[in-house]
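Derivation of every value follows stated rules applied to the coordinates shown; laboratory data play no part. Because the structure is predicted, anything quoted here is derived from the model rather than measured.
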Structure I
Amino acid sequence: MAEEIISYSEDLRPGDIISERTRDHYELARYLIVGREFEEGFNDERDDRYLITYYQAVLLKIGRSYDSIWAKTKNPGETYALSEFEITKRHIWTRLFKSPLSWGKEGLL
């Protein structure tokens, strides 16, 4: 399968392998999606509630030569929670492997 740009985090499935790159295409990290959970948010200005989706991921690879505190403090094999906003707004996100699995009742594999 060829890489595909992730436009909407809702398209992610358990078992997907995704990549995060900078605008100059340096790979910051690779993740294996293993779960998702929802957290309630509240907008004070509009007085309304909304749900934020967090995708639970296992770090597969970290680009160490990119000088960031995040890269220096994380290690492959650790779990990490990616918010739906982080996936679509920051950097370039691509899917390297599209899983045939679907979400279960509790958002886990």
Structure II
Amino acid sequence: MPVEQPHADLFSLLPVVSRAVAEQDLADLRAFVALTPAQQAERLEQSWEALDAHDPNLADAIQGLLRGILSQEYVSSALSEEALVHLSANLTYAFIVVLRALNEARREELG
């Protein structure tokens, strides 16, 4: 009899991301980190606007998660304001990259 995993259904409806998509998105994230702060801000703004236009509720949820993480005392007291802004931008873009990977995986499923 198989052992039941209590949270097996948490991700059962998500599409499976191919290795090629995962590698492309990791390369994109590495390229983002290498940009100047101004270039990062521009790319992040473009990506964020596209997400917000498509699904404002998801965009709001991500913003809420990030605010919650970054406002925790042990995070906010350990980092400068500049570092918090930089961390927020990088985490936001990482969320966007994951969502794009899932989107591409879904596109692959649909053929």
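Quick notes on this structure:
- Of the structures I, II, the one that -25000 was derived from, the read-out being helix-only ellipticity at 222 nm (-39500 (n - 2.57) for each DSSP H run of 4 or more, over all residues; to 500): II
- Which entry (I, II) yields the derived value 43, 34, 24 for Cα extents along the principal axes in Å: I
- Value 48, calculated as relative contact order in percent (Cα under 8 Å, 6 or more apart), assigned to which of I, II: II
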